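Derivation of every value follows stated rules applied to the coordinates shown; laboratory data play no part. These numbers were taken from a predicted model, which means no experiment stands behind them. Cβ atoms are built from the backbone, for glycine too; each structure is taken alone.
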Structure P
Amino acid sequence: MARLLEKYRKEIMPVLAEKFGRTNPMSLPRLQKIVVNMGVGKAVQEKARIEQAAEQLSQITGQRAQVTKAKRAVSGFRLRENLEIGCRVTLRGKRMFEFLDRLLNLALPRIRDFRGVNPKSFDGNGNYSMGLVEQNVFPEINPDKVTFTQGMDVTFVTSTRQDDEARELLRAFGMPFRDK
């Protein structure tokens, strides 16, 4: 069992139940999925970038990355319909908790001048999104083999519809929110 899943069941759930005044464990907020997305805009000119980005995303998450394609053509960006422009991974279950553990304990502390993540990046429906500037903060990536740095978006989808409950859930997991 993943370490954070066990922590959620034994430590976080009772604290959240007491804090929100609920007895039904199914009504408590929980993490449903984590979506990691890389938009590779330079892939329009260089086809090898999308393959390398997908490979690195697969190494980071432990799951094969899905290559995303453009839905419509935009002439200003030299973009045609069905052109490969990014990759993504949707994590659930054990892999989700293992990725969250590595993100919180290994990757975020390796970011230079890190002061915490923005506590206001909720979407109004209990989902939290954050961005990482480069993929080199993850220990799975070998910096000698990286030819370009690529940022990524990480979205945490929770079962609650309120941002305050989702914020408390992520804070209980150990998300380092910036002080106001």
Structure Q
Amino acid sequence: MNINFVFIDLVLGVLLFLAVIFDQRERRIPNVLILAGLILGVVFNTYTEGFTGLIISLKGLAAGLALLFIPFVMRGIGAGDVKLLGMVGTFKGALFAFHTFIYMALWGGLIAVILLIIKGQMGKTLCRLWESAKLALFKIQNIQDSVKEVNSGVFFPYALAIALGVVSAYFIKW
């Protein structure tokens, strides 16, 4: 493996580590961190691959942003998380961003289940999901209307799930 690619993977790892720390402490990911990552990803790929590298970075950015756009609009994820996945795509390309998206969803689900169990809300959450599914299945009520006012109270900074998704995508090849 080329030493340049090892270095840039380490840079991405440091940026992700910092994002997780900020997200855990402040519940936000600083724009300056994301911007630095975007610039580094574009510059590195352009330097190593020329115009093709620039296109790889831009497609990766677009893919990362697009994959989390709907969850963001539905208020299920923060803007910093969307930008963080876009930054990952800038470094590693669109396909890697997609793989990260799949793995981060799995990690996010696992973290959510663990938190629900720890907080003693797993049973209530499963009952609400079952009731919502029945209502939606029989078209008695729109599923969003049935869960609009109820929330489990379990929130967590998603940068950790994104970082774990990156590590998984890096080591688990499809």
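Quick notes
- Calculated for structures P, Q, FRET efficiency 1/(1 + (r/R0)^6) of positions 53 and 157 (r between Cβ atoms, R0 = 30 Å, to 0.05) is largest in P.
- Distance in nm of label points 7 Å out along Cα→Cβ at positions 93 and 117 - highest-scoring structure of P, Q: Q
- Which entry (P, Q) yields the derived value 56, 32, 30 for Cα extents along the principal axes in Å: Q
- Parent structure of the calculated result -26000, given that helix-only ellipticity at 222 nm (-39500 (n - 2.57) for each DSSP H run of 4 or more, over all residues; to 500) is the read-out and P, Q the choices: Q
- When relative contact order in percent (Cα under 8 Å, 6 or more apart) is computed for each of P, Q, the largest belongs to: P
- Label whose coordinates, when distance in nm of label points 7 Å out along Cα→Cβ at positions 61 and 133 is calculated, return 4.1 (choices P, Q): Q
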